[in-house]
Structure I
Amino acid sequence: MNFYEWRGKDLLLNIHVQTRAKENAITELHGVRLKLRINVPPVDNKANRHIINYLANEFSVKQSDIELISGLRHRDKQMRIKQPTQLPDCFNSLSDGT
């Protein structure tokens, strides 16, 4: 199992979220999930909105192209990114290690 899977031109990401971090960053693998640190608390859906905004910037897509598939109220989430136009710099190095 990998932290990502291609479904046609869409990318499914399995992520583990750490909230209240000092800065926003994709850091490492957490088991079979990509660890994402964000600097907002998990209150009133702020974290999920922040994750969508962050991933949209990292993958150069609109926020409406990011879908939360599972994990609405959990640290472990699955996200769909519709037709990403770029991959973050760390993406290839992390996928080589899995």
Structure II
Amino acid sequence: MAITRTQHRYIVINKDVCGGRPIIRGTRIAVWVIAGWLQKGYSPEEIQAEIYPSLSLAQIYDALSYYYDHQAEVDADIAANNPSERELARRRAQWPKRNS
């Protein structure tokens, strides 16, 4: 297992977890997930208290710090993992038809 440390205390990159995207150390929670909740209007405190109570506020803030240091990369991860309704319809159209 190859874990790459980053300049952020709580953020690592493990090629075997979450497609090699940055995650919070010791979890499978990707930085893009935390940043996505922030973009939806949740404060760091709400993300910690309501969504990820197992994380410390320091871990949440470090994920957001990583996000702001690598915003274009993380925004691309958010977009790739949250396709628009139009993109979902396009993907569904490519699925093989099932026999009823």
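Ranked on volume of the Cα convex hull per residue in Å³, which label among I, II comes first with the largest value?
Looking at the calculated values, the largest one is II.
Determine which structure produced the value 21 for relative contact order in percent (Cα under 8 Å, 6 or more apart), calculated from the coordinates; the candidates are I, II.
Structure II accounts for this read-out.
Using helix-only ellipticity at 222 nm (-39500 (n - 2.57) for each DSSP H run of 4 or more, over all residues; to 500) as the calculated read-out, with -13000 as its value, let me know the right label among I, II.
That value comes from structure II.
Each value in this text was obtained by applying a stated rule to the coordinates, not by laboratory testing. Since this is a predicted model, take the numbers as computed values, not measurements.
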